[in-house]
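As structure tokens, here come the structures.
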Structure P
């Protein structure tokens, strides 16, 4: 598995606790999608983890971790952060954040932005944990995130038309974000010239198709027209 940790900090467990141990979070540990909504595969999104640390525990460091698990394989987040990380490794998920320190304000509240780029479409079970930096999971939160395929989708095929002695490739209709178009002609079953037009005299008496490839940040999709006689 290719684990991508967008906000990984080194484990510094030796300096985690000066004395004693922190208690469980007082209330409201949660994980939400901030932007964009909905997300699409291959594009970054921002999650927001938030909660309240008991005032007596402010001198102690709290640590945050986040795993993205395929919901087709896993339906419930493990209770412990360590088990969540192991499951991410073995179930084909991602370690989004291995460990990051939570910084609370004077009232004990913290809000932690987390970057996450889902590289494949599907349903994700996001398992967030806060712990004492050693072995104790203090609180957990889960978020189910449906990530559609962000690549352009062809709604109607390209078509070939004639204009002023040339064949013109019309791109058809597409959905989704689009950043670029590219065109390729196929004459008699063989790929030839690139570009949106081709002279009819070059292809007389042969079957002609054009293909259109539309790309965006999530990937590319190609659609091919019906064959026409030149």
Structure Q
């Protein structure tokens, strides 16, 4: 065999070995891919199932179960309230579904909070193992300031889906309201007299030079004319020096 023939033979053998190695590599890659895909399953929906039933359903898909927490809920005790990953998610077999189980509705007798102060209502709720929920407020002609006038749920309720109790609190009688009069061009004495008729008074005075305007004449005011005022409104007047 000549040198040329030997070189051709080596080249052909090398090419065959390369082709066989490539085929083996691709076959192994496809086998691994199919093996991985074969270990994936769709996460079943177990919300609303009893814990035992949920466990059986998950095991049937090759998925485990872990109870992360238990909470008060309208669902019966020991029923799955939430799950993660979500139903339909693709997961590997052997992975865990993390679930939250219901303790059932909370058993607590709601105390009477009406006609108590907001502070007293807070304390009573803490004693009862409950929590303050949303607080709304309203002015009432005969209501006493900072007093509970309504609660939700009503007193005596024992089957709760939430420990939060919402309250409506009185702000007392609505404070008297006034309309800001026009003060520009008046002297300070005239402005104060006009405000006194409504029970209001000037809170702050500032002075600025205004050529041609008598000293002490009102040049501007805050709030503006027509604004709604109450007894706590700060009234400022700017006067000519």
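Sorting P, Q by relative contact order in percent (Cα under 8 Å, 6 or more apart) from high to low puts P first, with the largest value. Calculated for structures P, Q, FRET efficiency 1/(1 + (r/R0)^6) of positions 29 and 117 (r between Cβ atoms, R0 = 35 Å, to 0.05) is largest in P. Using helix-only ellipticity at 222 nm (-39500 (n - 2.57) for each DSSP H run of 4 or more, over all residues; to 500) as the calculated read-out, with -1500 as its value, let me know the right label among P, Q. This value belongs to structure P. Upon calculation of Cα Rg over 2.2 N^0.38 Å, for residues 93-220 alone from the atomic coordinates, which of the structures P, Q produces 2.00? This figure was derived from Q. Please state which of the structures P, Q yields 5.0 when distance in nm of label points 7 Å out along Cα→Cβ at positions 141 and 157 is computed from it. Going label by label, the one that fits is P.
Kindly point out which one of P, Q the value 1.24 was derived from, the read-out being Rg/Rh (Cα atoms, Kirkwood Rh). Derived from the structure labelled P.
Values quoted throughout were computed directly from the atomic coordinates according to the rules given, and no laboratory measurement underlies them. This one's a predicted model, so the numbers in the text were calculated from it and none came from an experiment. Cβ atoms are built from the backbone, for glycine too; each structure is taken alone.
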